[in-house]
Every structure is written in C-alpha cells, then in structure tokens.
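Every number in this text was worked out from the coordinates using simple rules, so none of it is lab data. Bear in mind the structure is a predicted one, so any value in this text is a computation, not a measurement.
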Structure P
Amino acid sequence: MATKPATDRSVPVTERGLRGKVAYLSGLAAEDQVAEEYQSRGYVLAQTRWRGASGEVDLIFADGDGFVFVEVKKSRSFDRAAERLGHAQIARLCSSAEEYLAQQGRSLMTDLRFDVALVNSQGAIKILENAFGHF
C-alpha cells in the first residue's frame, strides 16, 4: 500500500506578515540595547515586558528603593520614534506602573520615574528621563 506524501501545512508568509515579524524582532533588539544601556549606568533590571491588566511596560529597573519604568520606541529617526507615543499609551503606562507597584507591595509614594528610550535605525539611543512632561 502506497502512502501519501506529507503535505506542507505551514501558513504562507505574506509581505505584510514578514514586515510585522521584522518590526517585532527589531523592537525586541531595541529593548535589549536599551536594557544594556541602563545596566551600564548602574540600574538593576527588574522586569522585561511586564504585563498587567492595564497593558505592558517594556522595561522596569530598580533604582535604589524606587523604580524607573521605560517605554522603548524604535523608528527611522528619533522624531519618528517619539511620534509613536500618544496620550492614551501614556495613561496605560501609568496604570500599569501603579499595578506593578501594588503587586510589589509598594504604594504610590514609591520613588518612580517614567523614561522614554528612543532608538533610531542606526541603533543610536536617546533617553528622555521623566519623559511624560515632554508629551
């Protein structure tokens, strides 16, 4: 009895799907770069891509008794990367940080700050400390 040849059941890769995958991997690489930069400055990496009910925080660093919540944005230029952060996302990040602090048994009196790390297409990093005052 002859057997049927196995069929390829993989989903064909579309151009859009490929662009999405490249963007996703590029974003992960940018987050890794930014994490290394903060660690070289003496910050301790507490969480990567922490997800709560309100949303996700890309990077969370311990800074003594406090925390630094970092949103990483990558694009062709720093300006284009900064344009990708809107008021709704800022609100989600603040809610997520509040959720994270509660999970850690900390109050809103905890020393914290929100930074935005911009990464351009050449891999250069620009960090905006206390960034939400800029938006």
Structure Q
Amino acid sequence: MKTYTYQLIPAGEIFSIVPLLRILNDKIPEEVLRERVGEMVQRGYECLGVFDNQKLIGICGMWILTKYYVGRHIEPDNVMILPEYRGEGLGEKMMEWVHEYGRSKGCIAAELNCYTANTAGQKFWMNQGYRIVGFHFQRSL
C-alpha cells in the first residue's frame, strides 16, 4: 500500500496548484489563474496538497469564513485528485484532514459549492456527510 503525504502548500509555492486547476477548468488561461490565485492567497486562501513522494497529486483549497447562518466554518474549494490516483480513498482522507484543520481553527461546520452537472462530486460530498441546502447563483457584472 502506498503512503501519501498531506500538507499545506506554503504561500510561496502556491502556484504549483495551477496545473491541477487547469484540469478542473481548462477554459481559464493560466495567467488568469495565477493572478486569481495570488489575490486569493492575499484574502486568506490556503491549499492542502496531497503528495506521492514529491509529486503533487491532489489539492483542496480552503477558506475560513464566518456567515450568520452557519457560524465559523471551513469551505473546501477546488478539490481534485489526478485521475490516475482516484479510487484509492485519497479524497476521503483529504476531507478528514480538512475537517480536523477546520476544528483546530475554531470552525463548527464545513460548507462548499458543487456544480449541478458534477453528479460524481455530489455523490462524493453526500458520502462525506454533506447535505444540499440551497443553490449557488452567479452573474457577471
């Protein structure tokens, strides 16, 4: 059985996640992703990396937020495991790490967004104990 490591990606190495973000959404140009990730880090974004030796094979971005209806919570964001590593339970272990990290930061809940077309993602999140409580709306300005 392989051993993988789970660790926060230092802010100085945060752009190492860009190739995995491109797999999530290849329509966003790399330079735009880099600009956005840089701004996200300035606003409190952190990212957990899953490593096979030195190779980054999975990511889970995280925000610590407070909203009146849920309180202080952690928001997993941009969660992905490289396709060749899926089915090994890495996502479940990643979420255990994220939830424990949230508790260590005083969070009482976790909340996230999942695309309506991502039925595999919805199944994963429901298997992790999440429930659907609303819709995520968006519009351009």
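Which structure, out of P, Q, was helix-only ellipticity at 222 nm (-39500 (n - 2.57) for each DSSP H run of 4 or more, over all residues; to 500) calculated from, if the result is -12000? Structure of origin is P. Source structure of the calculated read-out (Kirkwood radius over Cα pairs in Å, 16.0) within P, Q: Q.
I have 34, 31, 15 for Cα extents along the principal axes in Å, for residues 40-103 alone, calculated from one of the structures P, Q. Which structure is it? Let's see the in-between values first.
Working: P: 34, 31, 15; Q: 40, 24, 17.
Computing Cα extents along the principal axes in Å, for residues 40-103 alone on every structure in P, Q gives 34, 31, 15 only for P.
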